[in-house]
1. Kindly point out which one of 1, 2 the value 0.25 was derived from, the read-out being FRET efficiency 1/(1 + (r/R0)^6) of positions 28 and 84 (r between Cβ atoms, R0 = 41 Å, to 0.05).
2. Upon calculation of relative contact order in percent (Cα under 8 Å, 6 or more apart) from the atomic coordinates, which of the structures 1, 2 produces 26?
3. One of 1, 2 was used to compute Rg and Dmax of the Cα atoms in Å, for residues 36-115 alone, and the result was 17.3, 56. Which label is that?
4. Among 1, 2, considering only mean count of other Cβ atoms within 10 Å over residues 44-51, which has the greatest calculated value?
5. Among the shown structures 1, 2, from which was the value 10, 41, 40, 9, 1, 0 of P(r) over Cα pairs in 10 Å bins from 0, in percent calculated?
6. Out of 1, 2, choose the structure whose coordinates give Kirkwood radius over Cα pairs in Å, for residues 20-75 alone equal to 14.1 when calculated.
7. If helix-only ellipticity at 222 nm (-39500 (n - 2.57) for each DSSP H run of 4 or more, over all residues; to 500) computes to -9000, which of 1, 2 did it come from?
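Here, each number is a calculation from the coordinates, and none is a lab measurement. The shown structure was predicted, so the numbers you read here are calculated from the model rather than taken from an experiment. Cβ atoms are built from the backbone, for glycine too; each structure is taken alone.
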Structure 1
């Protein structure tokens, strides 16, 4: 069902990721040839930029076409959940979980691609979430800009970054144990 709703974005996404790949290759060609940059690092950066592009497309495209666009701003945390419960078909819960999952993936990719601290990854992805919500409001694209989405995004970024950090530490410990024995 969601595939049909977002299918019109696929050509934009494909063109975007190809353009990102071309720009990365052109701007880093000499560094790759000289061995200063590994292709695997560029690949991870490409994946991260593709995630940013996809997230931007999904969240900044108008919710409907043909209607007069309006902007709605919700600055009270969890107001919709408190006033209306989980929503029809648990829509409020599903939207929160979707944001958490999306940004958990982003947090993991960010950690892999740039190897920052968890705090730095969460800060940057939190700022990206604020930028997205600000864009939704200022562009007037018939969406609700909500502080809840920022909260869910930050929670997702924490989960993704911490999970990857834990996985990497576990991998290092198991490798060290193998080398020691």
Structure 2
């Protein structure tokens, strides 16, 4: 069961809250760790880059009603991030997620990404959401497929093959 309250989302195992300055130490550590963030768009971040991104992510919540969530276990331990953000290449609003390596392999990314996608199509009213994954990032591709996103496009950037997935909101018949 997923519960949405304002911009926060609670699932069976997770509490997702909009990122804020209280999350900066956790975000800096996650985004600075190659095992956690190397496959993300732009790769590993410096502390200054993590702080700049956090400022933009906070603004996104105010401007759009969606953005990045800090994902924690129900008991409070920071596990990673999941969120929605407009891509700079014009492909649309993208679903993104990154977790600590020790939090992988037990369905947490799928749980948070699925909740974020439901939020996107429901609360945020987005018709279409995309996600981009490296061809060699099988774990992310599995998550995207498992939440109903389908591959629609491929492109190469800096010699890396990237796959675009999308989800389009289904409208009720009648």
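1. 1
2. 1
3. Source structure: 1.
4. 1
5. 2
6. For Kirkwood radius over Cα pairs in Å, for residues 20-75 alone, the value 14.1 is produced by structure 1.
7. It must be structure 2, since only it matches.
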